[in-house]
Structure I
Amino acid sequence: MKLGRREFVEVLGTSAALTVTAPFVSGISSLYATETIERNGWQLKVAPTGDVVSLQDGKLELINRKLGDNHPRILFMGKKYYICNQPNASHREGSKLIFQYSFSDRFTFSVDYEIELLPLKEGSANLRQTVKINAPTKISERVKLIIPRNLQLPFPDRKVFLPLKNGIGHRQQIGNFDNEDEYLFQLAGEFEGGKPQALAIPMVDEYADQTDLHLTLSADPYFSSYFSLPFGDRIGQFHCIYPSSVGIQGSEERVLSTGLHFGDTQKAMSVFYECSLEDVKQGPDWLHDVAMVDYDYLSKNGEGWFADINQLEELIPRKDRAKVFLALHGWYDVVGRYSFDHRKKTLDKRWVAFPSALDPDVQAYGEAPEEWTEHYWHPRSVSKMRPVEMSLAEMHRRIQFAKAKGFRVGLYFADGLCACTGAKDIYDPSKILTQGGWKGPDTKGKTYQQSPLHPAVRDFYKSYLQALISEYGTELDGLIWDETFYINPGELGTSAYPGYADRAMMTLVKELSTVTGNSNSQLAFLASDVIGVRGWNQKAPYGLVAHGTYQDSGCRPEAWPYGLFPNFRNVLWSCNWAPVSNFRFTEYAVETFDVPVAISNGAFGDDIGISEMNQQQLKGIMNLFEKRKEIRMQIGWIEENQCKPSYEGKPVKYPRSL
């Protein structure tokens, strides 16, 4: 929900009217006796009420007391404020100050507020503010959490770097609302404001010409985050809103960090990960060296895998083969089950892949019109598809066939949260979030999306991952969770399993990535978010908590910018199901964004593997690979350059110009 600008300003005015003002001084306000914390040359002073009254390094004072206090506020239904300024308990634990506030009116709830000054890896410090709202009984109203922002660089001309959703690293002077100084990372929950600029990650970086100090403001990525920065006599704020349709029951926690560092915007990105994603590990380093990726969708009824690998062996010297990542897709029985017995928590020893290949409705795909994505079924390919007998032993043989020749191998983990009614042993109506999804030779019946809020769904994916790692983990290099984009920002659960489906999906991706990394530090877990194609510009960046993104976007040029910031410290790849007819897309992506060369094989798309390409087609692919293999993928962002966007000095194009 959004408020109009007039209503929004009225809310801000109400907030300002409730604040307690004090002089802007370099040091402690005379109104308070304070608790002092020091870290890496920075000194933090906090009043007994929980108000941060000073943050300074002896040269710069960053708290502007003229703007008012920074006590957290809880607003119910846009009408009643609860200001966290009278704690009923407080204590100190090392560098952390802990305050508890209790409220009892129509609803009884408490707020735990932690203020901590932590060291950063490369010097300087992080001011971390954690707010937890605790409700023993459900608060069935719209609740807004506000943390006022009176922390700023003490200079009149301050600037901000914004990692925008469209991949642009935008820089602007900090001004008022008319200067578009509202910024939003959108996921679960709601916000209030005018027309905030859309952020790719929950971070903004404040800086000024008069100093090398940067203030990198960031939040946890599991809920929507609205930011406005102080300007003139206007206080800034962070806020998020819990809608009445979900309410609050139990605990809701948000973490806000201000990284203080002497660096630049590149350093600010590192600070964001250190402060707001400290418990999410970076992917294995080898990912950055991959120069070619291949997706095999059980091509040629399972035989294309071997033919393409034999061809790659001829084309690529052994010393370069570790830079080629080959993904096995379509190996399982049906989408949603994946040859896994969830009751016994074991993988099937034998099964049939592509079990629906000869079904009339699947064979009819060959008669469907070609879609704009160039992702279509050729009649000649569909007619040749057959069910394929598979087993654990056969899977090991396939993996080892590639590994013995020096290539890296990935396994298709799942198709998002898709399942089909034909997977009867997992079907349960209470698991269904929405109807629809992928249909192919690996589905039976109707397809639906499962709810990540359902405990049995979460347990299935965790148990299934453990089974895959136990069986293949020492042989594989990566797992790819395809089509993670089905759960949209703002999507809620069902009446049976209420809550925030998008947040639940984000935490599930995180948990699976963590399990993967903990099992083997060299094993990668990749998401597939597909933001930007088909006008899907607001999709959630689940790759932010994975080890990178291998998206099924067909190498569409409009998708690359949206994946830059969410995958900044990892990698951004794509599958091109039309490696011949859409070779221009691959060429542009490799030469502009340094992504790996994308090839594929299978009944979907061109259905042309590298073993089936003619000499001219091979030459184009291999010329790209020869250039790309000398480069490590290190993601940057798009610079605006006076309306001529560029990436690392190269012009950014879109479909109409290719």
Structure II
Amino acid sequence: MALIPGGVIVALMLVWAVHNGGYDEDTWYWGALTLLALLTAILIARGIGAVRLARAGKLALGAFALYVAWSYLSITWAESPGDALTGSNRALLYFLLFAAMLVLPWTVRGALAALMTFALGVGVVAIVLLFRLAAADHVADLFVGGRLAAPTGYINSTAALFTIGALVAIALAARRELPGPVRGLLVAFACAGLQLAVSVQSRGWLFTLPLVALVAIVILPDRLRVAATALLPIVGTLVPLHRLLAVYQAAPGAALNQAASRAGQAALVVCAVVFFVGTLLAWADSLIPAPRPSATRRRAVGTILAVLAVAAVAVGGIAATHGHPVRFVERQWHGFSHPQATSTGSHFTDVGSGRYDFWRVALDAFLAHPIGGLGQDNFDDYYVPRRHTGEEPSYTHSLELRLLAHTGIVGFALFAVFLVAAIAAAMPARRRSGLEVFVAGAALLPLVVWVIHGSLDWFWEIPALSGPALGFLAMAGALGAAASQATEPADGAPGLTGANGAPGPTGANVPRRRSSGRAVTAVVGVLAVVAAVVVLGFPYLSVREVSVASNMRGTDPAKALSDLRIAADLNPLSPDPGRIGGTIALQTGEYATARDRFAQAISRERGDWFSWLGAGLAASALGDRAAARHDFDVAGSINRRAQVIKEAIARVGTAHPLTPSEALPMITSVL
């Protein structure tokens, strides 16, 4: 029963992966509604009473539900309630995914099939990208600043996605139960994923890779086999390393196409060789009897392999840093604490990052609002007036600081309890033997990357990463519950004995109580589904109206404004319809309409400097200099660095105030 709905969820993860990581609201909102329908169907088909969860699984589910509820409650104190609603709905998306995977009756074979589907799916995406590189097919659309951004649209999340896919593929390829060609294909796909992860040139990925490799080795059984399997894709990645790194140095245009083509061709040849060699080795492995070392020897081998894994990653790090790892660490620390823009020919050795400032302000936000935080997804408006950089990040670039800054110590504690309980729920399966313990360990690998690398980046907001991390964690918990039930002694008939073996309630009281309990559960379930449909459905319809209006703003601005009015009514908390509508009205010369639309956006998000600037431009065009100066001053108090605001303030009292036609080319990129 788990295979079909579980397959739908895995397919959803892969769809997110190839659609900007699922980051866009008009992508993940329909995914959340799909998961809601799927979870409802699963519970109805199985019956709530038939779902058996371990105590740790129940605790994890309850803590996650409380975290989502606390997230929605944060709307009441958030400066931008619309952003808090969006962030809370994203949290609900992940809860629905976790719950759906947890309540499914997973078998070991079904879980193996789900992991296999995911690993093969990510591998196919990797191979397709390599073919596009080799053919120089619209390479400029795949790279940002010489670094691979496709398919997730964000450089660092792309590295994490292919690392997750490679780790799962390597773990599965180590299993003797799989056919030789399948194991060879998995090893080749892992090689492709690692090659693309290198081409991203993410310093956060490079820093966290040793710890990711170490934890992966620790949680997987049969470490010698896993390490031996990993050796082939690692070597295959090192062979074309110089060509993969050379893409970053190529100038945009023909040079970029040529460099990408050479890198893609070399990578594909290596992947073909890895597939051939991997298949031969898998066939040979199937003919050799499996060794049965003692427990002491297994521990010794595990320790040696952990050291070798770190050493192998260190060798790769030395190669990526051109033989100067110490200088690399020193430069990165200086660039982290003293952001500056430099270029050394490789992004791995470049310095300059705004994370130090992001984390400084995030910690300040937590200290200023320790209980409930700023409100879900409300970091951007808090950061801009306090920043020491020219960047305007929407997120804290750290999972831990995200929890603290957005939802305070309460949200942090709830999510920590969820995470610990969810991992504990998977432990019974990890204590089994054979294929079950291996599948449970492989299911935890996406979480390893998500937590470790996500401590330095904003991966929570990327469903293509959060989905596999939380979904396969839930699947491991379901396997753990099944393992616990398999080892428990059979209980007597329920309801016949009480504490210490004393007789329990009998007669008509038992079915009457069960009936009333089921009725209460059904009512609560229906109300929860209706509430979820409302909080997800209306914002999704609003997002769709905004998307349609944005597409027609250049051809039919009147229709776009009408659609944006509907969008504003569908989601009375979102400032986006007013902000976009105000911009369209400025472009078409409807200044009174622009003033009203920007006023609507300001009423929903008072910390948005763009809306204050737009309102000031509309007031200035209408001849209301006092209102324009007030709006410009407020915009300037929020964003002291924007040159367009400085220009508007300087010219507001002159004979030549800043006009919308002058200002809009400088600021429409914000939208």
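One table, with the values for the structure above:
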item: Which entry (I, II) yields the derived value 4.5 for distance in nm of label points 7 Å out along Cα→Cβ at positions 81 and 105; result: II
item: Computed -24500 for helix-only ellipticity at 222 nm (-39500 (n - 2.57) for each DSSP H run of 4 or more, over all residues; to 500) - originating structure among I, II; result: II
item: Identity of the structure behind 44, 36, 21 (criterion: semi-axes √(5λ) of the Cα gyration tensor in Å, calculated), options I, II; result: II
item: Test item: relative contact order in percent (Cα under 8 Å, 6 or more apart) calculated as 11, pick one of I, II; result: I
item: When distance in nm of label points 7 Å out along Cα→Cβ at positions 425 and 641 is computed for each of I, II, the largest belongs to; result: I
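Computed from the coordinates by the stated procedures, all read-outs in this text should not be read as laboratory data. For clarity, every value in this text was computed on a predicted model and none was experimentally measured. Cβ atoms are built from the backbone, for glycine too; each structure is taken alone.
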